[in-house]
Structure P
Amino acid sequence: MNDAHDRNRAQYGAVAANYTTSASHAGGDDLAWFSARAASLAPGVALDVACGGGFSTRALAAAGHRVVATDLTYESVVAARGATEAPVMWAQGAAERLPVATASVGIAACRIAPHHFADIAAFVDEVARVLAPGGTFLLVDTTVPLDEDLARWLDDVERRRDPSHERSWPPSRWRAVVSGAGLRVEETQLFRKRHEIEPWLARAGCTGERADEVRGLFASAPPAVKEAYLVDDVSYTDTKVCLRATKT
């Protein structure tokens with residue numbers, strides 16, 4: 001776990017500010033889903049795990065919640081705080097060891113981050129721990145098909161572009177692990193999201209030979225990969241899983 005945390009800090013310590021202005025993170029059906037679900041819940045204490053550029057933090061605050069935002073990387077906390085006008089409590093902390101008391105929050109949320117976590121199951125167990133009874137877990141993350149070759153291809157491309165990438169899970173595995181942690185899955189939705197390749201590379205600080213290698217993987221992608229991820233000369237499309245669960 002320490003090695004994965006070191007990779008994350010090294011990666012995001014250098015590019016944290018890029019994620020506060022990321023057009024990809026600033027919009028999309030997944031953020032609309034997240035914002036709508038946050039607004040549907042009675043105002044209370046909300047924990048935003050791995051806040052990154054702070055878009056999910058601001059969505060929670062806009063819905064009237066009292067937000068505690070955490071991130072493993074100090075520079076990400078600083079960047080998100082600088083981009084956020086709403087009153088938020090900020091803290092540095094790992095998703096697998098949340099710096100929050102047991103049964104202390106009504107909402108635990110995480111958007112487009114778990115594929116970087118060293119131990120996703122440990123993160124879900126922590127979510128179950130910090131949620132009060134009746135509390136809600138809101139998750140958004142990149143997901144992959146059940147086809148192992150297609151999943152492996154996207155994970156490989158993601159990892160070459162960003163060494164802190166660990167793995168993306170199919171929706172069925174998310175549902176199984178969330179249920180196994182004692183949370184009741186209430187809703188799962190999938191949304192496609194298009195990414196322009198050059199801004200996607202630049203945001204992660206992927207340049208030079210490493211960027212050329214990633215471009216080559218897109219150019220030489222097998223037909224099944226191009227069909228699954230809608231790969232063309234300038235973009236590709238992945239899928240976000242949006243999941244809502246309740247602590248019973």
Structure Q
Amino acid sequence: MGEWLGLARSLVVYWRPGRQRGLRRLYEPFVSAGDLVFDVGAHLGDRSAAFAALGARVVALEPQPRVARWLRRMVGGSGRVEIREEAVGARAGTGRLAVSRANPTVSTLSDEWREDVTEAHPGFRDVRWEDAVEVTVVTLDALIERYGEPAFCKIDVEGYEAEVLHGLSRPLRALSFEFVSGQVDAAKACIDRLAELGAYRYNVVLGEKRRFRLADWTDGDAVLRWLAAGAGGASSGDVYARLERGVGDS
């Protein structure tokens with residue numbers, strides 16, 4: 001019962017009326033017709049649907065078998081979305097995905113994140129990860145070799161974002177990764193990895209809102225200070241990164 005309630009909650013949150021219109025506005029600066037987009041941690045496919053509506057080809061990755069079945073129902077028939085039932089990480093292989101029945105959106109490959117977030121974040125103290133499933137893990141580099149370089153890559157993998165970025169050896173034009181308040185080190189690991197690949201500017205979106213919080217795009221240190229100061233009161237959200245130049249570019 002808890003599993004179905006969790007999925008029902010996600011359907012209400014991510015597919016409520018009007019949400020798609022806002023997502024399309026959010027992603028229009030990054031995604032044009034004919035572009036390729038990677039949706040890493042696609043869940044029920046609301047972002048994949050927005051990318052596809054903008055005319056993009058979408059590779060949506062979701063390792064949870066039950067969630068992936070719903071993902072296929074929601075966006076699998078669009079013709080623009082290819083669904084892969086896999087996780088993404090630093091190395092190809094397999095991984096142990098801890099699954100929360102009541103909160104499938106917080107299923108994770110990161111045992112360290114799972115332990116830290118339940119201690120540091122009040123919203124996670126009642127979350128339980130009752131199940132585990134072995135999943136196939138691929139890398140961003142392997143996906144790029146197979147499909148080409150994406151114009152945008154959305155990463156939402158519950159504390160495993162830095163591992164995903166360590167499976168990438170080239171700068172991407174634009175991407176986003178999730179943050180959770182109180183987990184500044186996790187965000188720093190992502191920003192540090194991106195700095196190794198190129199010069200990026202950053203902005204943030206709070207929670208499930210669909211507009212940027214900061215008036216101007218800024219550097220990684222400023223974003224980390226903002227997160228350390230309380231993230232504007234948000235419990236979570238997404239950091240967006242826009243490439244200025246790759247390492248070694250003049």
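Coordinate-derived values only; no laboratory data. Just so it is clear, the model here is predicted, and its values are computed rather than measured. Cβ atoms are built from the backbone, for glycine too; each structure is taken alone.
If you rank structures P, Q by mean count of other Cβ atoms within 10 Å over residues 174-181, which sits at the top with the largest value?
Q
Comparing relative contact order in percent (Cα under 8 Å, 6 or more apart) across P, Q, which structure shows the greatest value? Provide the component values of the computation, followed by the final result.
Values: P: 21; Q: 17.
When relative contact order in percent (Cα under 8 Å, 6 or more apart) is computed for each of P, Q, structure P gives the biggest number.
Compute distance in nm of label points 7 Å out along Cα→Cβ at positions 86 and 166 for each of P, Q and report the one that scores greatest.
P
Any idea which of P, Q comes out highest on distance in nm of label points 7 Å out along Cα→Cβ at positions 46 and 94?
Once distance in nm of label points 7 Å out along Cα→Cβ at positions 46 and 94 is tallied for P, Q, the winner is Q.
If distance in nm of label points 7 Å out along Cα→Cβ at positions 30 and 142 is calculated from each of P, Q, which structure is the one that comes out at 0.8?
Clearly, the read-out refers to P.
Supply the structure label, taken from P, Q, corresponding to helix-only ellipticity at 222 nm (-39500 (n - 2.57) for each DSSP H run of 4 or more, over all residues; to 500) with the calculated value -10000.
Working: P: -12500; Q: -10000.
It traces back to Q.
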